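Next up: the structures, one after another.
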Structure 1
Amino acid sequence: MAVTYKVGERGERPWGTWEVLAVGDGYIVKRIIVNPHQKLSLQSHEHRAEHWVIAIGTGTVTLDDKIITAPQDTHIYIKPQQKHRMENATDTPMVFIEVQAGDTLDENDIIRYEDAYGRT
């Protein structure tokens, strides 16, 4: 199994920030903060599934061709290779917890289809 994250690792992105909260055999837990009126790229992952739990605020989730309004306490499951995106259409930061599960957990396991920040 390949895991390239470490607890405490963080990253800044044009849309907000992420931080690794836990790393174990076959899983990683991140806290992701999406700034107001920002969105992650429409993306998929070859090697991992993701579970998202909205902790603070309301997100707008794209899951394949569906758009889902996800208020606090909502859980979203994303299968490997499924297109997905999180957007914060509100005026306040939103926070979700992401649990990555799989045999290969690597920041480079990403295919971007659309990106508001020119990263495709």
Structure 2
Amino acid sequence: MNKVNISHVDNMHNQWLRSLNFYKTEMSILKGLLTEIAGKNTGSEAANEVEHFENQFKLQTNNIDVISHEIHVNIDAIGKAAQTANAGYIDGKLLLDHTALGSKADDLEKTAKELINSFRKFAQKWM
């Protein structure tokens, strides 16, 4: 049976949650800047882009919340397994969910970075 040390898994969970929290905060800051840009530029071209970014910030913030919740559920499941585990090791089957969450967090981080870079170009154009 494949076993994994739970301290490694816990460190990864914490890293993902910190990263997701950073991007959630970043989305909030950028929404404020977007509101400022929208107030200064009322033309249809700017309005279309403002709506696009507004929708993307909402979508990515929601995605962050969903993945964060899934990570917390995984933390709880691993914690319960660890209570009955031998010497701090758990069955590797729980690692599959953990690995999938890592992929989701990495994908979301990539998407967030692309959105932020795209928004910065937009902001430079309209500020």
Structure 3
Amino acid sequence: MKEETKKWINKAKDDLDTAKYNIKGGKIEAGIFFLQQVAEKSLKGTYIEKANILLKTHDLILLARKVNAPKKIFDFCKELSPAYLYTRYPDIPSEDNLNIKVNEFVRYAEEILKWVEKNI
């Protein structure tokens, strides 16, 4: 594994810890932001490993396509992407059930990270 790839994966792992810490403390939107970051940094690490270049984007769906992620991972990315927007842009209405879906989002981020670690 390339050194730069390791850095991205380690940042993703740190972000997962940060997300869980925020969620446990009731900071759901902050937690969701970091869950999106887990997916983004994991997938960027995978892309760096395969293409030898950083793809500068925040689009999880594009990243998933670029690394040939399986449908399950692609679907997780489709769920995490809009949740991230809710946490960053106050003019975008959020889903009323973010608190309910947060556990699903944690699982999605964990699954993406797990898939990345197995496939790099």
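No value in this document is a laboratory result; all are computed from the given coordinates. Everything numeric here is computed off the predicted structure, so don't read it as measured data. Cβ atoms are built from the backbone, for glycine too; each structure is taken alone.
Taking mean count of other Cβ atoms within 10 Å over residues 43-50 as the criterion, the top-ranked structure out of 1, 2, 3 is 3, with the highest value.
When relative contact order in percent (Cα under 8 Å, 6 or more apart) is calculated, the result is 45; to which of the structures 1, 2, 3 does this value belong? Answer for the origin of the read-out: 2. Here Rg and Dmax of the Cα atoms in Å, for residues 19-82 alone was derived from just one of the structures 1, 2, 3, and that gives 12.5, 39; the source is 3. Tell me which of 1, 2, 3 gives -26500 when you compute helix-only ellipticity at 222 nm (-39500 (n - 2.57) for each DSSP H run of 4 or more, over all residues; to 500). The read-out was computed on structure 3.
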